[in-house]
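Next up, some structures in structure tokens.
What follows draws every value from the coordinates through simple rules; no lab data is involved. The shown structure was predicted, so the numbers you read here are calculated from the model rather than taken from an experiment. Cβ atoms are built from the backbone, for glycine too; each structure is taken alone.
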Structure I
Amino acid sequence: MASREQFSSRTGFIMAAAGSAIGLGNIWGFPTNTASNGGAAFVLVYFVMAFCLAYPALMAELIIGRHSRSNIVTALRFISPNKATRLLGTGVGLYGVLIASLILSFYGIVAGWMVAYLLEAVAEMIGWSEASHWLTGFSFERNVLFMGVFMLLTMSIIASGIEGGIEKWSTRLMPMLLVIMVALIIYVFTQPGAMEGLRVYLLPDISQIKPALIIDAMGQAFFSLSLGVGTMLVYGSYLSNKENLPKLGVAVTLVDTGIAFTAGLLIIPAIYVAQHNGTTIFAEDGSLIAGPDLIFQILPSLFDSMGEIGVFVAFAFFALMTIASLTSSISMLEVPVSLAVEETPANRRQATLIIGGLIFGCSTIILLSFETLFGFVIDLTTVYSQPLLGVALCIFTGWIWHRNNLLQEIKAGHPEIEGTWFWKVWPGYVKFFCPVLILMAFFQSVAG
């Protein structure tokens, strides 16, 4: 058996793991959740939940991944002590692979829209009004074309492997993402209306902290680290035994929450600037207009109101969104590709081509019946499946995997771990509290 690839540096892993976590949901999901839940009060609770819920669950995936050095299916079988739990591990792992693939099938469609809007800004710059109109029109041809372009970008990175593909491009794309985001924040801060948005975002009203807000913050913290479908488990499997996993997990959580917070510094003031310029940002019931409507209606109207510079701001914004999409999509595609490479005769390039082609086909089917399938696939994967898979991974870590084997794996990179607060708190926490917290967020999101 050939030696397994690894991340060549700690920075490379942190950039890749943070890139996996920082996607479209983080760039627009966190800010719009914030605006809909009392502003700064939500931000405060989100940071608490990121370390009370997301960090312990992230550690479970990283530890299982590094211990098994394999894909999610083989990993869960590997830590299972008997035939029944091995069978359960196989089922959970295969379902995780399926859900990661389905997430990418709708994610690729939305990311394709970002690419189209990015090119629309270019078309506006050079005066191609007909092309500009087509690029922003909702047509099957446009959607398939740009979803295909985005999938080819994702596949080309995954086909190049861990160090030459995922790590190389994550360490390039993440700094680009941050530079564009900071430049946009500085510009938006100079616009009228921005300071009102900043006040909403940074000055918490503690009276807003209610059970529904806490549950929403739990859900955002869990989903923002792309937990549950095995992306972090697979990335953890490419880590060296020398790495101190608890510290590495803290670094990933800090980078992810830090960039989510930074995205809020851009989006929240921007939507108040849009409101100042006459755009409707709140629905009739008082809730914030969120999701695709925010990205494709409110913000473009803001760019239009900026005059000649607006097209350059639009280009920078959709470049930011495309980069965020790509850093997440490569981690999703790696989940099924790692399984195929390790469990079938296919090499990495063959596996990437076949699985990428299947996901492209799945995305095309969604587009052919968009009204029926798009929302259904999003709900099936993110609302129902992802939290339940997260619970399953906590159960494998806390209840099925032998505690001593768990300890030995963490000690590989941190020999003194037994004497730390982490080992005194985390095993019991991931065994009892994490599943309960995730299920609370799950039932709230289903009921809501």
Structure II
Amino acid sequence: MKICVVGTGYVGLVTCACFADLGNEVIGVDNDTGKIEKLQKGIVPIYEPGLQELIDHNLDKRLTFTTDLKLGVEKSEFIFIAVGTPPLETGEADLAAVKQVAAGIGRNLNGHKIVVDKSTVPVGMGDLVASIIEEHSGGQHKVEVVSNPEFLREGSAVHDFLQPDRILIGTNDPVAAARVGELYEPLEAKIIATDLRSAEMIKYASNAFLATKITFINEIANVCEKVDADVSKVAFGMGLDARIGPAFLNAGAGYGGSCFPKDVSALIHKAEKEGYDFKILKAVVQANILQKKSMLARIKDLLGPLEGKQIAALGLSFKPNTDDLREAVALEVIKELQENGARVRAYDPAAGENARQLLVNVKLAENAYEAVAGAHCLVIFTEWNEFKEMDLERVKNLMKTPVIVDGRNILDPEKVKALGFSYRGVGRK
């Protein structure tokens, strides 16, 4: 198959690399000249396990990159839209990039195409994309618009693409659905075919539910602290119930990232636009804000006044195995620490360079031990594996005062306390 993918962010780049590795001819298109120049040389601008290897293997064979949308449209049968839909101040999704791409596709049509929305867009956007393409093409060529939402987790996106739970294809045209389904046949995955609008809603509903599940266990964790229960044991017991399941029941400092915050807000806004007050999701947003703020309270509980105190922040990305800092809990808490007079030294295995551009007056360490040297408190924000296996005796000897606030519950409380640390997790005794 001949495929064009417009947008080379996390979703677009993984889509390019994986489709190429499955034997298709893929053209990745982006209007960021600097990014395309790097990709043409095989330099991947994001950290995602397995992605570099796929691009190295397929570049200039089945995979090419360009800034020329016209070239991509003309040479392809399928055109995937994978541009960003970041939140506006109102909370609704910013659809400017999607609309711009749709207009560009329309202007450059040279035959029958199937346009696939990979971007997360509100219900009804597929119809709008179709109308924009028709407006700019004059209706000279037939185009079907298909919704094919991504369910890729940053840090395991390549794995999730190649071994998906399900492939969702939304369209009112069964022939187009079958054609898009052919792209995924090598994966031998379960394909779910729905109408266009239901597919768009499934994506938002899925992310909103997962954000709600995370927030629920965080609320349970806060109650556990009041009644002297252990949320880790509570979550384990809950997760054995087949109706609930263990996934997304890890209590912590709150959710962040590029999907959950914006998608929850976008669904709330869409519901309001249609005259519905989505009370549960509004409560989820508020509870998540409070959960992030609770980290500062936990630190103060152990340290007292923060003026002049040195804090070691381990983990900056919103989750492990990615360098993505969007809506990361660490960035918000670090700012609050600084406002309270604390000095911060931070370390992240992948997001250090990205953080350098966002953090002010924060020293970035080369490793975890350099970060904790001279610190009054160690705060774990991201559950990178290397933090789970730290030499805690060495950590204690390096610190000024042995205090740990574990925002992801990755350490064994009894082991940590036995070494002489003051320890505070989330929802643990």
Using the calculated result 3.7 for distance in nm of label points 7 Å out along Cα→Cβ at positions 209 and 337, pick out the matching structure from I, II.
-> II
Check the numbers for relative contact order in percent (Cα under 8 Å, 6 or more apart) across I, II and tell me which is largest.
-> I
Identity of the structure behind -13500 (criterion: helix-only ellipticity at 222 nm (-39500 (n - 2.57) for each DSSP H run of 4 or more, over all residues; to 500), calculated), options I, II | II
Of the structures I, II, report the one carrying the highest value of FRET efficiency 1/(1 + (r/R0)^6) of positions 305 and 369 (r between Cβ atoms, R0 = 25 Å, to 0.05).
-> II
Among the shown structures I, II, from which was the value 0.05 of FRET efficiency 1/(1 + (r/R0)^6) of positions 193 and 297 (r between Cβ atoms, R0 = 30 Å, to 0.05) calculated?
-> II
Among the shown structures I, II, from which was the value 11.2, 34 of Rg and Dmax of the Cα atoms in Å, for residues 273-320 alone calculated?
-> I
Distance in nm of label points 7 Å out along Cα→Cβ at positions 33 and 353, calculated, reads 4.0; among I, II the input was structure I
The value 0.05 for FRET efficiency 1/(1 + (r/R0)^6) of positions 81 and 113 (r between Cβ atoms, R0 = 30 Å, to 0.05), derived from one of I, II, belongs to structure I
Identity of the structure behind 0.95 (criterion: FRET efficiency 1/(1 + (r/R0)^6) of positions 49 and 345 (r between Cβ atoms, R0 = 41 Å, to 0.05), calculated), options I, II | II
For the read-out percent of Cα pairs over 20 Å apart, for residues 57-136 alone, a value of 55 was computed from one structure; give its label from I, II.
-> I
